[in-house]
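Colleague: Just below sit the structures, each encoded as structure tokens.
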Structure 1
Amino acid sequence: MSRDFATILASQSLAIGTWTQIAAPELIDIIGLNGMEFTILDCEHGIFGIETAEKLARAADANDIASAVRVPSNDPVAIMKALDAGIRYIVVPNLSSAEDAALAVRATRFGPHGLRGACPCCRSGGHYIRNWEDYVAAEEARVGIIGLIESVEGFENIDEICSTPGLAGMMFGSFDLSVSMGLNGDWRHDKVRSAVETMVDIARSANIPVMMPVFAPTPDECGELIAYWQARGVNCFVLGSDKILIASAFHDWNLALRR
């Protein structure tokens, strides 16, 4: 059985994964075979949709790593399709309010208290659900929303967002937040770090696990950032992206061989 995000988020041990933006199952193999615990299938910035994400999730299952999907927007239909495809954790981008968070959570719940459509023939239930009541109880216990805050508006509403029942985790996007602050991608700026620190403290006070993206271009700086956030109680890190790691490797090899 593959690792799952519920276990990763609940653990006090270091967990490292990445973003998958290249639609290649072989890259999922490489991520898993080289010791990472998870990947997030990026349907917002990756040039692929849920049909491809499902195939990538199968590759993650085969390599015993957890997978989540970042949907393009806070769209209940997109969330429900990902869940029906058997991808149990959903990263919802640009949460800006408690209402946004509540809408995302409702998309993971069946009626009458949620929005998720009921279908007995989907991958999440083995393609033919014979005992619907047991399936609903099991499914709602094993799926979750990871809210991604990446704007000034989201930062200003962080207390209310973290008070929303049902959130499985929070993530804070320093790069987008810097753009929203008018800092043009300067994710290292003191103002950005201070805002993220505040959001981490509020999420942890609400007993919501935090996943932290780490975009530094070198392993040394990434290691420093991981140590810094671990000291603040964060243990789960999303390293670069598959594109960043591959581009860095090509750059380093090319530079070394041309000296």
Structure 2
Amino acid sequence: MNLQLSGKKAFISGSSQGIGLAIARALAREGADVTLNGRDPLKLSDAVESLRTELPEVAVEGVAADFSDPRQVDRLCSGLTDIDILINNVGLFEVKPFDGISDEDWRLYFEVNVLSGVRLARRVMPAMLARGWGRIIFVTSESGVNIPADMIHYGTSKSAMAAVGNGLAKLTRGTGVTVNSVLGGPTYSDGVAQTIEALAALRDVSASEMKGDIIATNQTSLLERFIEPAEIGNMVAFLASPLASATNGSAVRVDGGVLTTLF
């Protein structure tokens, strides 16, 4: 299927690895020029060069910025022009008991997971509306619907991301701009892989055993395996395309059937 993204210009926050890089790859494979972002300049440079080698026919750039630092975000935003597709993917996650989550933790999670998308959308959305076409997508999580007891700050921030996306969509009435959220499920991203490897070491088992045990405890997963980052990327690429013109203000699930509620 031709997603008609050739010549479109996309910015993907948090895209030097994992889901963000998979999204950038999916967009670039469909002909979009992509700008990657990460806080580690070396890792970002490696990701940019990897995509340039794989897809020399599209333009691939990188902008380093740490979304926990508003000054770096301001500098990044000032350089964003003519963005057709904004993917708000950057995010923090960790397992932490509720009584161990400090006020500083709460502020950090909302600074990075929520305000990143607010600031980026505020920068690029007016021009999208003026041009009459654009796509803004928030990469949130099923944890924003079914809040994990051991990640309440993370889940709450993911709920807020989807809420911001739904509100912004109401500003696009009668235009060719859409704003949607993608609710990912348990995905074997780089961060998750590192967490599983650490847990496996603590329990003196292999990472593959640990991975299988985690999925086995998730009784609602219809997929019965971790989602691959590319599977999230494929959905995001579709929602970013002109073919998804009638999908707006939605929270689209790519959760492997983990969520059991209808809405």
Structure 3
Amino acid sequence: MDLQIKDKTALVTGGTGGIGLAAAQALAAEGARVFITGRDSARLAEAVEAIGPQAQGILGDAATAAGAGAIIAALPKVDILVNNLGIYESRAFTEITDEGWMAMLETNVLSGVRLSRHYLPAMLGEGWGRIIFVSSESALATPEDMIHYATSKTAQLSVSRGLAQLTRGTGVTVNSVLPGPTRSAGIEAFLRSRSPHPEAPIAEVEAEFFASDRPSSILRRMIDADEVANLIAYLASPRSSATNGAALRVEGGLVNTIA
């Protein structure tokens, strides 16, 4: 299927790995001009090379006002914005400091707020655009050891829905995707940090995680980043024009509700 985004300009934050890199690759494969952000110049260069000749990197961290300003200065206008930048950790609620809370909110929420605040008005003026927030199933099913993370992901849904309501009668859409646990460079260390048998083979650690920590999962495995990227690419296209203000789940059936 042609997603009709050839020559569209797309910005993917946190695009040096995981879902961000996979999303950038999916958009580039459809002919979009893709810009990715990253905080490490070497990783940024490697990711740009992995995406291909239609990609460019922007060194900047949207989790800070200065970093967001640098990204905007480098790329003043986009057709597609994928707010993917995010961090996560497992930590007992009583051990989460104010600084920990603020770091989670600055990175996961304010990064997308800053960029959307700049890019949305131009999209509305043009009558077309796509903003996509990469949230999480934790926005709907809060893990007790990731309360600050889940709070930030729920906040993303509120921002996304509120922005969508500003697009009435235009060709602009704002949506969120909710991945479940997804394979990435850091996920093995994360799974081992939670396991009572951290030295076991990773396949056993993963199976144990779903049996004990995510028993409601229907998929019963980690999601591949490409599986999330496929949904992001669709939402970025004109073919998704009737989907707006939605929170679309790609979490393997982990959230045990039908709404």
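Each value in this text was obtained by applying a stated rule to the coordinates, not by laboratory testing. Predicted, not measured: the structure shown is a model, and the values here were computed from it. Cβ atoms are built from the backbone, for glycine too; each structure is taken alone.
Colleague: Which of the displayed structures (1, 2, 3) returns the greatest value of distance in nm of label points 7 Å out along Cα→Cβ at positions 14 and 198 on calculation?
Modeller: Greatest value across 1, 2, 3: structure 1.
Colleague: If distance in nm of label points 7 Å out along Cα→Cβ at positions 134 and 214 is calculated from each of 1, 2, 3, which structure is the one that comes out at 1.5?
Modeller: 3
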